[in-house]
Structure P
Amino acid sequence: MTHMTHADGARILLSDDVRRLLSWNVAIQAMRHVFRDLGAGRTGQPSRTVMAMPGGDGLLALMPAWGRPLGRRRPIMAVKTISVFPNNRSRGLESHQGAVLLFDAESGKLRAVVDAAPLTAIRTAAVTAVATDLLADKGASNLALLGSGTQAYLHLAALREVRPIRRVRVWSPTPAHREALARQAIIVGIEGEPAEDARTAVEDADIIVTLTPSRVPILRGSWLKPGVHVNAVGASVPGFRELDTEVVRRAEVYVDWREAALSEADDIRVPIEEGVLAPSHVRADLPQLTVAAPPPHDPGTITLFKSVGLAVEDAYAALAVLDGAEREGRGLVAAFQTQRD
């Protein structure tokens, strides 16, 4: 550990730093700020670039963003470079690997290099918590998780921050994985049940979260009870899809950012391309919901939140981690080239 300050170099923050500093309270608050500032025009991003490896099972994404966070004097820039390999679990690795680079937007100086794997995982679940808090019934307590990977564990924890979760049913293709997550729920005081199939998992659910790298729908609209809130999280790039058209048709649809969802989310794009729905079927995105009052919850209305993940979310999460690291003196400060020779 060097004794340099952030003015002299960039702070390198690894997985343990991110997990310590990005608590649920900090992460959820940071995501609320993202959508507040995005709705007010204080932050933005171009479309991300996604490259698929020929003949492989992985993607490489480049996600830049900028922001003038409310209450801060200095603007920021950030870019996340991340690889996504859905089959990494068999290798003992997380599916997402990469880094977020955080820059001062007045001088261009690099301020931080942050491990993107835990940051992406935590901010993804925090965004779902924000959307659920806006759209789900206040008393929603029965949760269904379709998927049993890292995101499932994190969503269980994040959603407990905004709703009184008392029971969770878990389905995924691997029985041992869904049983392990159900046991973990019991350990933290929630009634946990592994389900034999997705339909059983979502029966009587108040909140459903889909968290799989599926290329074909795993959730069907005919299974949904009136008033349920669905968070579709796993299929975030073209070629992946978790919802059938009937889910989207039956629901009031909300997204994290309209432009990204209409161009990248096959859960939304496919029903539109089929001619079943119009783009206007997307009621609003989270910036609009944050600026305006969310709709009153109708006990008979199905709501759907489609998440694709945004670069501005990574930028604000990285800034929150850096703020905590500077307060606590965590991370390694490295001397990147900052002065003119």
Structure Q
Amino acid sequence: MERIHDLPTRLMKGDLLSKEEALELCREEVDLLSLIWAANKVREHFFGRKVSFCSIVNAKSGRCPSDCIFCAQSARSRAEIKVYPMMSESELLGAMKREGGDGVERVSIVTSGVRAPKGKELDVLLECVREATRERKVAICCSLGQIDEQQARLLKEVGVTRYHHNLESSASFYRSISKTIRYEDKIATIQAAKNVGLETCCGGIFGLGERWEDRVELAMTIREIGADSVPLNFLQPVEGTLLGDSPPLPPREALRIIALFRLMLPNKTIKVCGGREFVLRDMQSWMFHAGANGAMLGNYLTTAGRPPEQDLQMIEDLGLEVN
């Protein structure tokens, strides 16, 4: 493989890393600062000084029948979290308005469960999206679990612009995460959203015990399915989950993951989301130098983020601009 300092020019011309080349970048012998430099050059080329923030509304929390080992909402979790049914229309609209504050480009409605809400729950969700899109202040996304093309079309018709559905990890490692959800069904959901013209948001979570080979495989799969936005999450262990006593990823390893995904997905939006405060700690601002061009603002599904004004100040201090 050529010198790392030659990578940006090649990637900016449209070339892509092979699996073997990507795995070379994962080796500890490869200087992290050089890798971050290359990732930053690629980010600057495709996105300039612009970064984007999204936020989420946890519209239906807990009681998920799946067995995902990292999730506090899983059927196998004994974590103490807020559990509630689908929000009412007024509650959901109010939450969407609060989360769509200054600096937020997109608000995503998230519901627990393997599959999308149906019946009255779906009616509430669709009506709220209709109402929110009339104001046209922020773009609306959804993360509702598995959907088919008919459901995806309904979402698009009321104003949803992007569908989020994480693969979480590689197909090779996924059986270690969940045995109740098929990886093929996840891929089918993303394809259904793409088939009706929705943008797609698809990423993963790191620190579950996966190998670097799994991280590269995940990036390759995301590249193949053509996701528009790639959220990178890091495990923040929650007491009561199966991974509640897991050690955190070292900050430098998290930065290498971000840089790897930027170099493997040169022109895609890469957002650092859940667990960033916990894992990156004092190196949090480095995520943008490592190639990220966005982040999630505010709280996550079952864990707290930091005050949005701190993230907005960080962007200003770095000389970056919010979209």
Structure R
Amino acid sequence: MNTNTICPDGSDRRFSRMLWRNASAVEVLPGPGNEGLMEAESFFMIGSHLYSRSVPVPEIYYYDRDSGRIVVEDLGDTRFQDVALSLLHAGNYRALFREYERALDVLALMQVKGSEGFDTAWCWQEPFYDSSLALEKEAFYFRDAFLRDFAGISFDHYGLMEEFEGLARQVDGMRHVNCFLHRDFQSRNLMISGEEVMIIDFQAGRLGPPCYDVASLLHDPYVNIPWSMRLELLHVYHELLGRISAPWTDQVSRDHFLLLSVFRLLQALGAYGFLSGHKGRSFFRQFMRPALDSLRQVLDAWVGIHCPVLSGCVDRAMAGLG
């Protein structure tokens, strides 16, 4: 059996190519301990569910619950990021826009079809996206892993906490719907296989508001598309979602998008700080500045939002990165 290692991003799982019944497949071995086994179980349960609903995810060929070993369909090496960056650097914005339309079409399908019959018992993390998750796993992650540990920025702890809690209360003020939420729907978690856009790394899926995943994709620092294109694509997403499930479109508003954009970018920056500082994965440092630029734009675009402490932290972090 010939294998070749596939380098993961921030995951502790191990990936390698192998032959499975005379065809190329990918073997996924879990991260350490019980946590790794729980993650593998969620990958299997959620992946099987999405596949049964005709959501474009890799077929799972084999799963061993005791070891957490999984064998899945090989989708190749072309990420959505590769295609998008090529078009962006070539200045082919029309083709770039069309590629994002395709990704948003897949997103809307996943959110609606993935929610049908979804069992929250499959989640290895929190089953719902709510204010508690936004505060603890995103805002505080940014504060501790990025501001404090990575950037070494001092700040008004009480003032920042007050701003974060105010933002989190708005999350609970949103009328939640049973949307399937990927929670890391970005260009490195989308593969181009043949002519299809395929979704990977869905094991952290749960239920939550539709705008979170679209914010993840449109503010993705790995590609960093123009701000004006992001707002145009938000309108496209609203229309695509309406064609599949019209009642959900009232959950897609500019304010919902901007609120969840803040939390998504805080999460991304926290992850970049943790992976760069604690895990020694310097690859992620290059994406900090684009993420901070996007967070600055979101805060500026959100009329009525008043977060002077957070804004000051963002400005100091940007100055520190140059």
>> Given a value of -15500 for helix-only ellipticity at 222 nm (-39500 (n - 2.57) for each DSSP H run of 4 or more, over all residues; to 500), calculated from one of P, Q, R, which structure does it belong to?
In response: R
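One of P, Q, R was used to compute FRET efficiency 1/(1 + (r/R0)^6) of positions 113 and 161 (r between Cβ atoms, R0 = 25 Å, to 0.05), and the answer was 0.65. Which one was it?
On the way: P: 0.35; Q: 0.65; R: 0.05.
The read-out was computed on structure Q.
Comparing mean count of other Cβ atoms within 10 Å over residues 49-56 across P, Q, R, which structure shows the greatest value?
On the way: P: 10.4; Q: 21.0; R: 16.9.
Going through P, Q, R one by one, mean count of other Cβ atoms within 10 Å over residues 49-56 peaks for structure Q.
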> Here distance in nm of label points 7 Å out along Cα→Cβ at positions 169 and 289 has been calculated and equals 3.8, so which of P, Q, R was it run on?
Replying inline: R
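A short reminder: the numbers here are calculations on the coordinates, not readings from a lab. Since the model is a prediction, treat every value here as computed from it, not as a measurement. Cβ atoms are built from the backbone, for glycine too; each structure is taken alone.
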